[in-house]
Structure P
Amino acid sequence: MDKKRRNVLRGLAIAPTLFAAHNLIASGNIDSSSQTRLQYSVNAYSFNSQLRSGEMTFFELMEFAAEIGLNAVDLTGYYFPSYPEIPPNSDLFQLKRRALELGLNISWTGIRNDFVNPDADSRKMDRKMIKKWLKVSSNLGASIMRIFDGKHAYDGFTRDEVKKWLVEEFNICAGYGEENGVVLGLQNHNEFLLNSDEIIDILKRVNSEWFGLILDIGSLSAADPYAEIEKLAPYANYWFIKEHVSPNGIQTPVDMKKIVSIIQNQGYQGYISFESLSDGDPKQIISSMFNAFRDEYEKL
């Protein structure tokens, strides 16, 4: 039987099921509007000092996430002892196994790169590192890997020239993401790309389904960061919720109701990751942020 005929028969076989499901929703027996696919995670950077000092391990981070009811963890590459070199698969697979035991996903990994650097050889080295860590992400089962634009001095070059570097590098790395089945996520980090219009412009110019946005609500320094967040929301593949926003660069406690409203209005279905940058007990801060978000989400 040829491939075309097999596909036709397969379509006929599943059509009644799809039709029945459509009728259930249309008849009101299933209220699709009341269901959510939001999943909750914690970014390892919240425990930066503890992970760097050895006071905490990734395993203990996962146990904390499971204890407070999160669905996933973000395992930043910096905290693997081998970084920037990749860890052995045996280490990765132990993490995957423990995540399974705890009912967690490893949803995200992240590294540090700088594509604003005028030195083409340095950018090439970062590109190679991204390619290697995308393989790590795939081996962990992570669906997205965070990268940055960069914050290097670029004296003698215009912003437009730097943006051309970014688009070129992101396009190449998006191809690596496709090879590994991992989306490459640009985290807006208030470094080179400073506002929503610039970020959206780069996303459109790269124009790859394997390149997306990790929306960091705390790294937008416009007078009205909520307006910037709202403009970026349609492009977000992943959200970082922090305890502060930064109108005009001044840290201000986040209005969780506004953030939840933007997310709900956008119809976002995916991961919400909590990240704390404040002094104090990160376990307590993350738990409070998680509870505050859920409380507001259930009200709307």
Structure Q
Amino acid sequence: MSELFHRYEHNPILTANDWPYPANSTFNAGATLLPNGDTLLLVRVEDRRGISHLTVARSHDGLTNWRIDSQPTLMPDPANYPEEIWGIEDPRITWVPELDRYVITYTSYSTSGPLVSLALTKDFQEFERKGAILPPEDKDAALLPRRFNGRWVLIHRPVSGSPGSRANIWLSYSPDIKHWGDHCVVLEARRGSWWDANKIGLSPQPIETPEGWLIIYHGVRTTPAGCLYRLGLALLDLEMPCRVIRRGDEWVFGPGATYERVGDVGDVVFPCGVIHDPATNDLRMYYGVADTAIALATGNVRELLTWLKTAQRS
């Protein structure tokens, strides 16, 4: 098939060498478009201890001349939120008109494992932490931007830890974005030799389209050389996101460039943020590469939806 995503020729766009303070690596950034047209990335920054925090980088064109906060923007706060003792990671950003806030879902790394935390902000300077909203092990979460029958919807990826269990994508409901229930599996990891067997998870925040919620998800294949992270597509019903309309069989983007294959954790492409222009359907996908740096790939939502309609599905 023709390529659905195209790598930016000047990748990677952000590395630890660009940072205004010492850092080991910069990767897995949430993304949103600000009212002034700037692109904002909320970047996972791993310090030289191995503990992660989040820092804002802004750009007029989303490509170059990034303006990076001179100090960490959101640090772990284990004194008040003990679940953040080993860092905060992998944010997804959702603008929620009803709240007039950006909602950030992120992974807190506790002594019992990773879990989902949530914070709200208007300006990415002051944050209202809601703390842990789902217990370990759980991660890869994003909030949908509006209510469904009066309730908020969260997509996330719990892991049971039982022998032979799979890591599936789940969906949960809440009246207040703090307390969650009515949990259900929305997308299952396949079995056997599939590229997305045994472990999958949401990548960037879902993209609302007239045809449904477009989901870019990652699948993890375990090989003799280690884990291999690649991306696939699915479409959820617009009004009933617990219902899967389509799911592609093949992966659509995977490690190929040297900067994706060599780094702290090789053979990883891991997007946490996209920018979608509904007028043109153009898409900018910001993704972590080899847990080391941030790269950019572009695509078109209409082309992704067309591929989902024609791709063979199981």
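Each reported figure results from applying straightforward, stated rules to the coordinates on display, with no laboratory input. Just so it is clear, the model here is predicted, and its values are computed rather than measured. Cβ atoms are built from the backbone, for glycine too; each structure is taken alone.
Rank structures P, Q by mean count of other Cβ atoms within 10 Å over residues 123-130 and report only the one at the top, that is, the highest. Don't skip to the end; give the middle numbers.
Values: P: 17.2; Q: 13.4.
When mean count of other Cβ atoms within 10 Å over residues 123-130 is calculated for P, Q, structure P comes out on top.
Among candidates P, Q, the computation of Cα extents along the principal axes in Å, for residues 91-234 alone that gave 47, 41, 29 used structure Q. From which structure (P, Q) was mean count of other Cβ atoms within 10 Å over residues 195-202 calculated, if the value obtained is 16.8? Going label by label, the one that fits is P. Determine which structure produced the value 18.6 for mean count of other Cβ atoms within 10 Å over residues 59-66, calculated from the coordinates; the candidates are P, Q. That value comes from structure P. Suppose helix-only ellipticity at 222 nm (-39500 (n - 2.57) for each DSSP H run of 4 or more, over all residues; to 500) works out to -1000; of P, Q, which structure was it derived from? Of the structures listed, the value fits Q.
Once mean projected area of the Cα convex hull in nm² is calculated for all of P, Q, which comes out largest? Display every interim value, and only then the final one.
Working: P: 19.4; Q: 15.5.
Result for mean projected area of the Cα convex hull in nm² over P, Q: largest is P.
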